Structure I
Amino acid sequence: MLFRQLFDKISSTYTYLIASDKGREAVIIDPVLENVNRYMKLLEELGLKLIKVIDTHIHADHISGMAELRDKTNCITIMGDATPADVVSMTVADNENIKIDGITLKAIHTPGHTSESFSYIMKDRIFSGDTLLIRGSGKTDFQNGNSLDAYESIFGRLLTLPDHTLLYPGHDYKGDTVSTIGEEKKFNPRLQVKTAQEYADIMNNLHLPDPKMMDIAIPGNLSLGINYDRQKSASGLKSDQFKQAMEYSESIIIDLRELSEVRKEGKIPNSIQISFEKISTYLKENKQLLQNKKMLLYCAVGHRSTLAVQMSSSYGYKYVHHLIGGIKNWKKDGHSLEIKNHP
């Protein structure tokens, strides 16, 4: 496995780059905006294709690099389904798997530091974001944090993992890079408690200052998405227009979501599923089939379909449209979905 732990000196943030081997698909966890060029250079040097980017939560001490990486690589942006951030093109639920070539990450909802915090388990290690730190734990006094929720996330979920599980946190301010669940059970001073209330009393009396960039970072990270104007300019159709276009006999309707998303929510009737990471190959290999078709693309919230429309124009396709706001707007406007069992 290829694994890199990268450090941002200003915010003391750890960013993780993971791939099964050189030349393969990659995922990045918790990127920092100012370091995007560094990540891009490393991806190039290792011959990696960035497929997915994950933020463990809405950060208060730096602007996420998710949107910049999305615009540079057409990667899928992911957060847990409790997030209010609009940058997310795909959400994952508690206990759901995120997959790329040779790598599987299991998402677990671990609220407390923030209400939308998720951690991610991969074989022998866990990426805990700010939920559990090395010899510490994340603040719980802002961003809908809750010390009792944090206790349950740490003691009820993270500390139930095998003691040898490697702990890779979202931050460290002392120079430590990795710990284990067993070490934290023994040596983390905040975990030497017998009850949830005892833990809450510790967290509620820390009186630590808020992150210096909080007033900039939080609103910034909440609004990194592909906005309505950009979706509209990329041959975007509102749901009623999209439904009308579906009636054209030469139309082909393509669902860009992953199969796991289709299984959860269903799909627009008569659509075929070609996941976003495969759409470029599909467009290249099926020019003869598609050249006289009107392609209608959709995804979860319109991010992936906006990028796919732009991608299709680079291959010379002229009759390509997408659903503004994706499945989210489709359902909001009262249109039905087709639920089927998929293999």
Structure II
Amino acid sequence: MFADRLDYLLGVDSHRDQHALALVAAASGAVLAAWQLPATASGYAQALALAEAEAPGRRAWAIEGSGSYGAGLARFLAARGERVLEVARPKREARRSRAKSDALDAVRAARSLLGEAKLAVPRAGGARAGLRALLTTRAGAIAARRTGLNQLRALIVTCPEPLRSELRALTRARLLARCAALRPDLRLETELRGTALALRACARRVQALSAEERELKRAIAALVRERAPALLAERGVGAISAAQILISWSHRGRFASEAAFARHGGSAPLEASSGQTVRHRLDRGGDRQLNRALHTIVIARRKTHAPTIAYIERRTREGKSVREAIRCLKRHLARHLFRLLEAMPETA
């Protein structure tokens, strides 16, 4: 077990303004000390100083929320050679019958590693953290643009004539251009003037979000091209899918094997055999964004990639459905991409 190789565990319950720390003996699980420290650079330095003074032997940090409120502390500790591990926050159902406080949560974070053999390592920062920020912001821009387009279409449904008849037959590009150029005349009746003003606002918002999305996509493509050109060279792998794969993989050594990477992406089919029926079913767990990227690549390859087309045809002749063949391909793709990523030169 992991605890056999340590003397101390430091559990951290992270929050926006302060972190709760608990020092636990690895051998017995006894609580040796507890602190409340600010979530600032000085607080991080103080946490490390306390650990060096109170836990001078072999130690590791178990941080809840290492990708959110605890990201600053995790980066600070990792940069100074500390062993940092990621701990999942307990589910609400498991907390209902137990006492709750930040100090107790920190103790639980530390003790959660005592019996573990497999450990979760936080994602790397640096360029991949920047890539993640770009990808998340682009997804937000796309969602907001979709909302704006839906609102624009809804306004047209109830728009007064003759403006409604003019706009409803236009394509999206022409509709946005026409609505963005509307100039509500003060001489018009109130309903038509208000509707025209709303249409113009929606159209201009959608245009601005489209420009923002294109700018972010160019930045993502440039960063992926700089960090992993071999990934973009793969058939069917676009900039967005490559970025998500890089973010989920994070860095060499995060996953013990390609099987662990496939399981993390939900691309390792689960056994679902019964009687004389031998089959596997879809794994709905894991990183769904990584799973989506793998699925997108397989669907793109299915159109033009001869080996992929031949594989699906062979599996369907064997009695598998197309969906089952695609699941198998996602598993093969996860293996191939993992080996490709692990072979890449180390970058920041």
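Taken together, the values in this text are just the output of simple stated rules run on the coordinates, not laboratory data. Here the structure is a predicted model, which means the values were calculated and not measured. Cβ atoms are built from the backbone, for glycine too; each structure is taken alone.
Numerical summary
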| read-out | value |
| --- | --- |
| Among I, II, which structure scores highest (criterion: distance in nm of label points 7 Å out along Cα→Cβ at positions 21 and 301) | II |
| Among I, II, which structure scores highest (criterion: FRET efficiency 1/(1 + (r/R0)^6) of positions 101 and 293 (r between Cβ atoms, R0 = 30 Å, to 0.05)) | I |
| At a computed -8000 (helix-only ellipticity at 222 nm (-39500 (n - 2.57) for each DSSP H run of 4 or more, over all residues; to 500)), which of I, II | I |
| Structure (I, II) behind the derived value 21.2, 68 of Rg and Dmax of the Cα atoms in Å | I |
| Origin of the derived value 10.5 (mean count of other Cβ atoms within 10 Å over residues 205-212; candidates I, II) | I |
| Entry that produces 11.0, 34 once Rg and Dmax of the Cα atoms in Å, for residues 13-68 alone is calculated, selected from I, II | I |
| Source structure (of I, II) for Cα extents along the principal axes in Å, for residues 149-252 alone, computed value 66, 34, 30 | I |
